[in-house]
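Please treat every number below as a calculation from the coordinates, not as lab data. Everything quoted here is computed from the prediction, not taken from an experiment. Cβ atoms are built from the backbone, for glycine too; each structure is taken alone.
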Structure P
Amino acid sequence: MDARLNVFADPGAAKAMKYLTSAGRLAGESTLPLATQELVRLRASQINGCGFCTDMHTKDAAAAGETAQRLHLVATWREATVFTEAERAALELAEQGTRIADAAGGVTDEAWANAAKHYDEEQLAALVSVIAIINAYNRINVIVQQPAGDYQPGQFG
């Protein structure tokens, strides 16, 4: 299977990807835990049906030391006992921020307040950016039907 558009070779698409990657550096420079970032990226990618990003962030998280058990349970995090309260708050914010069209009010005050109990303003800014940027990547990859399965950890970094 080939993608509809090669986002790595097309000059315009490559430029857009470069800008998204640059915007994503905020999270990498923050104190928001990398594990939380990868769990959020993985959950949003699962919701959006982005195979490429699901593959990528599962592999990157595993390469960074995430356990297989936690990776397998991200899709059912509410019932799982392996996530911290802070991670659960981040996953809830990620789900609500990803499913904006499904909720008349967008992200609830309760979800925001819960995240704010666990993360400072710098970390919240990073968390919001991670959610927004992974959703942008998901949409690009789903639209162009980017194939999944061949990603190697660190391939783009």
Structure Q
Amino acid sequence: MEATVTLSFFNEQYKQAVTDYIIGEIQFTGHPSEAVELAEKEPDRHAILILHGKSLVGFFVLHGWAGAKKYTEDQHALLLRTFSIDTRHQGKGYAKQAMKQLPDFVRTNFPDIERVVLGVNCANYPAQNLYLRNGFSDTGRRVIGAHGEQYVFEKVIDR
């Protein structure tokens, strides 16, 4: 049976859950609490919760043009960043389910967006596989991120 999750914008009732969120030892992404702080300061960053029922199981940010421009020339793109599943909830299909729901979430909440881009570390094979299996493609572009070389992937949001 596949895990069922919902995507939701961050709200204050999840502040403690975000603080308590656990990322494993091998980190290719920042902690959600840091990302929420940035999103509160920058209106172009949107902290997104991955919820199973009312439990926080994962997290990511959708960042507008200020973030996306490093990865694409398309001003109708969002950058997906800081994607993770809490270590206590990994292996349950939550990441796959979140990726399946991403296009509808973007269509509903960001009607002008035509694509989602992301940078995935060249050594992060599980994340690469997740994105490629869920409709992202490798653009062939490469950027240097905080943890080294990243492959630039994108997913067109069909209307």
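Output the label of whichever structure in P, Q has the greatest value of distance in nm of label points 7 Å out along Cα→Cβ at positions 16 and 48. Numbers along the way, then the final one.
Values: P: 1.2; Q: 2.7.
Greatest value across P, Q: structure Q.
Out of P, Q, which structure matches 27 when percent of Cα pairs over 24 Å apart is calculated?
Value 27 for percent of Cα pairs over 24 Å apart corresponds to Q out of P, Q.
For which of the structures P, Q does the calculation of helix-only ellipticity at 222 nm (-39500 (n - 2.57) for each DSSP H run of 4 or more, over all residues; to 500) return -20500?
Clearly, the read-out refers to P.
Comparing mean count of other Cβ atoms within 10 Å over residues 56-63 across P, Q, which structure shows the greatest value?
Comparing P, Q by mean count of other Cβ atoms within 10 Å over residues 56-63, the maximum is at Q.
If distance in nm of label points 7 Å out along Cα→Cβ at positions 40 and 64 computes to 1.1, which of P, Q did it come from?
Traced to structure P.
Taking 39 as the value of relative contact order in percent (Cα under 8 Å, 6 or more apart) derived from one of the structures shown (P, Q), identify that structure.
Checking each candidate, the match is P.
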